[in-house]
Structure 1
Amino acid sequence: MKEVKFPITIDNRGRIVIPMGVRKLLGLRENSQLMLIADSETQEIKISPVGIKGDSLKFRILMKDEAGSLAKIATTFGNHGISLVYGESVTMERDKTAIWTVIGPRPKELDLDELKEILKHEGDAIKVEIIPLE
């Protein structure tokens, strides 16, 4: 493993710039997907390319904010052979609604409108938005 170290600074809005040398070394370009992992025990941050292909999709799913809702939708993805690369859930209104944003591959067997209906019917999603990643 070739390790290269670059000093970086956090700006007043909490942003960092990944130096051009690192971007070129790793093949990163605008809209590349990255995963940030923060370890509070060691006080370390790791940023890794996610390796999402052009046929991946971002799903924004509005659901009930109650126990088991996210699991039910995740199970629905699994039942239809869709593995997920990344996920983040946020409560919109406590005990009412939450949004789960996930990234996964475009399903080969299902039309996207059909998948939306399956997530609503089998997963109890309230609303499903599907966004292609470029």
Structure 2
Amino acid sequence: MKIEDHLRNINESLEVIKESIEKGIQNRQRNLSFNISVASVEMLEVFLHKNNLINPGTAIKHDWFSSERRANERLPFEFNNKLEIIKLLADIETKRNMLCYGKLQPVEIILSVLEDFNKLKEIFEREGLKWN
């Protein structure tokens, strides 16, 4: 996928995340967690494409981050902030299915996913990535 397509998708997810926060995170936990997960992976793809670490046709799947070990196997090369990025993505993915498909979760769990996402976004922004 082209970088422009990833950026369009990221911006769409950021809009849904913002709307979900405005409408109440517990009322929108599914939309919030799905869009956090997909935006996180899209951000990683843009980062890796811009650093010429993956081919344009390479697709990264959210389930690669079901564990840090699995993510490291799928991404065996080095890149800036790799350990922190993979940890945050794994933390987001660990809670994703529970929030997307499970019962209503305590607000603390939803907030923790939002915090992880914001940390991840900050890392990519420090690396020079822009979405809007």
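Points to keep in mind about this one:
- Comparison of 1, 2 by relative contact order in percent (Cα under 8 Å, 6 or more apart) - largest value held by: 2
- Given 4.2 for distance in nm of label points 7 Å out along Cα→Cβ at positions 19 and 91, calculated: source structure among 1, 2: 1
- Value -6000, calculated as helix-only ellipticity at 222 nm (-39500 (n - 2.57) for each DSSP H run of 4 or more, over all residues; to 500), assigned to which of 1, 2: 1
- Entry that produces 24, 17, 12 once semi-axes √(5λ) of the Cα gyration tensor in Å is calculated, selected from 1, 2: 2
- Looking across 1, 2, the calculation of FRET efficiency 1/(1 + (r/R0)^6) of positions 3 and 123 (r between Cβ atoms, R0 = 25 Å, to 0.05) that yields 0.05 traces back to 1.
- If volume of the Cα convex hull per residue in Å³, for residues 35-98 alone is computed and equals 128, the structure in 1, 2: 1
- With distance in nm of label points 7 Å out along Cα→Cβ at positions 27 and 83 derived as 1.8, matching label from 1, 2: 1
Every read-out reported here was derived from the displayed coordinates using simple, explicitly stated rules and does not represent laboratory data. Because the structure is predicted, anything quoted here is derived from the model rather than measured. Cβ atoms are built from the backbone, for glycine too; each structure is taken alone.
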